[in-house]
Structure I
Amino acid sequence: MLCKAPYLGITIDPAGNINMCCNTMDREQFGVKITDVDNLEEFFKGKSYDKLRNQMSTVGMEGIKNCKVCWVVNQGLEAEITNYDRRAEYVTQGGIPGFSAPDPYKKFSIEDPIKLTYLEMTTSNVCNQTCVMCDSFFSTKWKKLEHHFNRGVNPTFSMSDESVNKILDSLYNLKLLQIKGGEPFADKNNLKILTRLVEVNPDCRVILVSNFQHIPDEWWPVLMALNCLQVGASVDGTHEMFDWIRGGSFDKVTENINEFNRLIDCKFGFSINMCISIYNLYNIKATQEYFKDYTCNVYNVVTHPMHLSPSIIPKDKLQKIIEDEYGDDKTNVSPNLLNVKHVIDQDLVDKFHSHTKTMNMVRKFDVYDIEPRLKTLFDE
């Protein structure tokens with residue numbers, strides 16, 4: 001199975017590591033940070049990426065260690081389309097000219113005329129939520145909680161002015177820019193980058209993924225000025241389940257979502273993006289129904305940490321949950337959930353119970369009171 005990620009562009013994580021994609025198993029895939037390169041496009045066409053592209057074309061995803069997560073999730077699906085297949089589709093939709101996905105078997109060189117057309121970036125790990133499946137690498141707010149889970153604390157990452165300038169220099173030929181977090185609205189570097197993008201490359205498609213906990217006032221002018229905006233709101237449940245899973249305020253988030261859609265015209269769509277874990281399995285349909293006025297994407301399934309993934313639920317029980325929730329109409333069920341690869345591991349089940357107990361203590365209210373069926377999920 002081939003993935004288009006190494007042929008499209010670059011991903012930069014909160015620590016500044018340059019990777020092939022956001023799902024890579026090794027956060028230091030190339031051993032290179034944005035601070036180590038002079039020019040992102042030259043790095044993209046250089047030896048490190050060329051080696052990776054050659055690997056992809058010869059052994060495919062299944063032969064590359066860092067592609068293990070996607071390979072396990074995606075193998076066996078009848079009509080598979082990976083995240084980066086979708087990225088390739090994104091940049092050809094809506095009349096954006098000049099982009100065609102490179103031949104996966106084509107070798108690249110520094111003289112190659114193909115430009116860096118896709119950039120996925122996280123400028124910092126500053127975040128105002130503590131999602132149950134997250135940690136301090138992606139959320140600074142987790143720093144105060146890590147000791148409860150016997151985990152080390154990651155530092156606060158923030159892109160330097162020099163590194164931001166490298167991003168600014170790469171904007172001119174981009175067809176697709178994706179901004180993730182941390183929380184994008186919490187970092188003014190993202191505002192600086194998008195302000196420049198409006199000036200130098202207004203037809204670049206922008207995908208922004210936010211938790212919508214807070215939108216600072218200074219963001220509204222640039223949001224209104226973006227010509228090709230696509231926005232996803234990360235919402236993993238409704239009401240108390242949302243508050244427990246994400247450590248935020250469902251009422252405030254829904255208020256911000258509605259205000260955003262009143263003021264901003266997202267040419268390429270606005271969606272509710274739900275990440276499926278064990279905790280919200282019984283809340284998926286309720287979330288879709290609550291946000292029926294919006295597109296509700298329920299595609300991503302938690303794979304890390306594995307002890308929060310639906311894949312550790314016994315197959316017959318998971319199938320019954322899906323049947324009870326959806327009956328015969330499974331058009332709104334993620335194929336990644338329908339085709340999840342089950343893992344039988346009591347250690348992971350024990351970790352799930354321990355994680356839940358600790359999070360109940362941290363949240364100061366009990367997820368089992370919100371959804372009692374979770375308590376007996378692993379009973380014989």
Structure II
Amino acid sequence: MSDTHYKLNTKLIHAGVEPDPSTGAIMTPIYQTSTFVQSAPGEHLGYEYARSQNPTRTALQNALAAAENAQFGLSFSSGMAATDTVLRLLNPGDEIIVSDDLYGGTYRILTKVYARFGIKVNFVSMAQAGDIEAAINANTKMVWVETPTNPLMNIVDIEAISTIAKKHGVLTVVDNTFASPYLQNPLDWGADIVVHSATKYLGGHSDAVNGAIVLNDAALEEQLRFIQNGCGAVPGPHDCWLILRGLKTLHLRMQRHCENGEKVAHFLRNHPKVAQVFWCGFEDHPNHDIAKKQMRGFGGMMSFMLKEDSIEAAHSVLKKTKLFALAESLGGVESLIGHPASMTHAAIPREQRMANGLSDSLIRLSVGVEDVEDLIADLTQAIG
């Protein structure tokens with residue numbers, strides 16, 4: 001389907017998908033092959049070797065691009081593989097500006113891997129776009145944005161930061177994992193590159209690991225596609241098929257995630273043992289007005305602090321939930337609960353974590369699509 005004028009819900013179902021030419025099958029086949037027959041050296045049907053191309057992956061990449069209103073999509077073996085590929089655009093001596101409450105995995109690869117190769121990382125609060133401009137210098141080549149951030153749900157003004165970055169010839173990269181294309185399309189607000197852990201909302205069923213890059217710039221896409229092939233962090237066709245299947249119901253799932261998320265957030269805010277709830281749908285949430293501008297809803301991700309601010313108090317809650325499963329990841333149909341201090345953000349030193357607001361008792365929720373009354377009852381008995 002090539003018509004770009006269809007609405008998002010229609011594109012999620014049809015974009016990138018064509019009936020199989022050999023059988024007419026309506027669903028994209030899983031092309032489980034490592035290589036492709038050539039009629040003569042260099043003469044083939046567009047596919048040579050599965051690290052370079054695979055028809056199932058092509059269908060997914062086209063669908064990912066359509067979902068984000070982009071020209072190009074690239075699929076990877078994980079979200080971190082996609083992140084790594086974008087960071088490979090940097091050279092020794094370059095500097096990157098990132099949010100000070102960055103996802104732990106991105107923090108780890110920047111500080112433990114890329115710092116060894118002469119990449120300087122500057123951590124900046126992105127609550128005010130002007131703070132970004134003050135941090136840009138002649139060596140700055142990239143600004144890395146998460147919005148909403150993980151796990152404090154801080155909102156970053158994509159349009160304002162992209163405008164500042166473009167003025168200085170700096171790339172803006174947005175990790176759109178938390179929002180998904182259903183709630184937010186960063187390219188429409190001026191971003192140059194969008195990355196996803198497609199393992200999360202895009203797949204939506206906790207059964208595949210995958211990453212994605214989407215963009216509009218043809219020269220950048222050529223560079224990233226070269227790295228994708230040359231470094232080889234590509235997904236298998238079955239994982240591509242699972243993400244492609246997940247995309248078809250993204251809009252339906254996200255509607256319920258948003259509905260349930262709002263009710264759970266308000267329940268937590270009124271709970272006597274909860275000190276603070278971080279959910280960008282609250283009118284008094286920092287930069288809520290920006291969230292309203294660039295997002296179509298506020299999603300099912302949130303975190304909260306207990307009044308008894310200790311790791312022990314948090315662990316007590318984590319052990320008692322029945323429906324909320326204690327697990328890494330997010331964005332699946334099932335509700336998940338986690339403890340950033342000892343799980344997703346364990347790579348960040350405690351002093352830095354605390355300074356950024358990630359307290360010992362902070363608990364993160366990925367609110368699923370179950371009956372919301374059952375979810376609230378589960379949290380009620382777990383928190384006490």
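We did not get these values from a lab; they are worked out from the coordinates using the rules stated. Just so you know, these numbers come straight off a predicted model, no measurement behind them. Cβ atoms are built from the backbone, for glycine too; each structure is taken alone.
Given structures I, II, which gives the highest value for FRET efficiency 1/(1 + (r/R0)^6) of positions 23 and 303 (r between Cβ atoms, R0 = 30 Å, to 0.05)?
On the way: I: 1.00; II: 0.05.
Largest value of FRET efficiency 1/(1 + (r/R0)^6) of positions 23 and 303 (r between Cβ atoms, R0 = 30 Å, to 0.05): I.
If mean count of other Cβ atoms within 10 Å over residues 255-262 computes to 19.9, which of I, II did it come from? Walk me through the numbers before you get to the answer.
Numbers: I: 14.8; II: 19.9.
Of the structures listed, the value fits II.
For structures I, II, calculate relative contact order in percent (Cα under 8 Å, 6 or more apart) and state which one comes out highest. Let's see the in-between values first.
Values: I: 13; II: 17.
Sorting by relative contact order in percent (Cα under 8 Å, 6 or more apart) in descending order puts II first.
From I, II, which structure was mean count of other Cβ atoms within 10 Å over residues 191-198 = 19.5 calculated on? It would help to have the intermediate numbers written out before the result.
On the way: I: 19.5; II: 27.6.
So the calculation was done on I.
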